[in-house]
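Here, each number is a calculation from the coordinates, and none is a lab measurement. All figures in this text were calculated on a predicted structure; none of them were measured in a lab. Cβ atoms are built from the backbone, for glycine too; each structure is taken alone.
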Structure I
Amino acid sequence: MDEGHFAIRDWSDDDKPREKLMKKGRDALSDAELLAILIGSGSRNESAVALSQRILATAKNLNALGKMSISQLMKFKGIGEAKAVSIVSALELGRRQRAEDVLVLKRITSSKAVFEIMQPIIGELPHEEFWVLFLNNSNKVISKSQLSKGGIAGTVVDMRLIFKLALENGATGLILCHNHPSGDLKPSNADKQITKKIKEAGETLDVKVLDHLIITESKYYSFVDEGIF
């Protein structure tokens, strides 16, 4: 009989995701089994694991699943609002944990180091966000701040707020970062203009603008690397 047509409670202990996690540890579970624990239960005709496998088959990977909204998840038969909220919440916690892991006074030695910090935060978002990394004299990241959050078309940057935060943090340098949800790395004229304005303002306040990165899911564009600075 297909395992998708009877309840998880009827499986052997080794096949039950919760019991398997307790006995063998988290690494022993597949993505579908971990997702099934979040979902909790399936339906009369489909187990939670089978439902999870169906969701993952549609999403293709966990990154794509993490981008799905509550309403998109609820289109899967067997996923109601509560289960959709659980999935979105768990994947968001995972995203935040990855973001925290890479920011422990990390010293910036290249544009790649900036990408590694910011990709988990903004690389997979469906909307545009503008962030600033604040650095000390050793080029170590003191803090990071979201300056603005916009729609697909773009976002608005408040230069006064950037330098207010820089002075409050005692930063001597900063790095600008924003994402392009479209996946296009090419900077727009607006990107170039705001970078120039912020750089000029930084020179007046003795806070150096070190770079500006445009970030997508798997790639980045550095103004310094491309010779724009």
Structure II
Amino acid sequence: MASSLTVTLFAVTAAPNSSLRERKKRRTRQALIDTALELFTRRGFGGVTLDELCEEVEVSKRTFFRTFTSKEDVAMAPDQDLWRAFLEELESADPGGALPVVELGRDALLAALERMDDEGWARRMLLSRRLAERTPSMGAHGLQFCEATTQEALAILDRRFGLGGPDDLRPRLAVDMLIAAFRGALASWVARADEADAEDGSGGFELPTAGELVDRLREAVAALPGGLALTVTPH
């Protein structure tokens, strides 16, 4: 067991080229995400049935359930795709020496954001977050996914770097702080879009970019030490 929250090296292996079948599956998955977010945004999450979504994309419900578990799952796909990429980056991270776990996680999350290079991802993420804010079932689904992601991240830290144990809260706290920093960055990112949308009034405002979310994440992680040291004085 490592005595401090530091990390060591790991070899990265390249993923094989995807098959035609896999590319078709990804296209169908993306069509379901895009269509779901557009329909849910226009008509409300509860105003669109799963049958209507599948009919719009021209796929069967069986095909839908091969990819997603529920309407909540497809609506939250942009966020979940980012965190799955984060876990892959954490698994293959090469810190090059001792590094605080929060910084390791930050770098893995930044690398995951760079992988969200599809120009439509920022729009999908924005639509998804706006839906989640007014859809309680999406919030509950998000909490479950967040906890599962946290547990996977902790398992990676334990397996690769020997961090963690029944009585060691530090890895959990480090991962929780990273997630909190991201959520804060995401909230300000969405708020900026909402303000721009309100000022524009026509819906034609310039969408925030993934690069802007990267900047906000860097700022949020940098603010963590100050947040921990923040004190209050009685009035």
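Tabulated data for the structure shown
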quantity	calculated
Structure with the greatest value (metric relative contact order in percent (Cα under 8 Å, 6 or more apart), set I, II)	II
helix-only ellipticity at 222 nm (-39500 (n - 2.57) for each DSSP H run of 4 or more, over all residues; to 500) from the coordinates reads -22500; which among I, II	II
Winner on mean projected area of the Cα convex hull in nm² once structures I, II are ranked, highest first	II
Structures I, II, by distance in nm of label points 7 Å out along Cα→Cβ at positions 81 and 121: label with the highest value	I
With distance in nm of label points 7 Å out along Cα→Cβ at positions 113 and 129 derived as 1.0, matching label from I, II	II
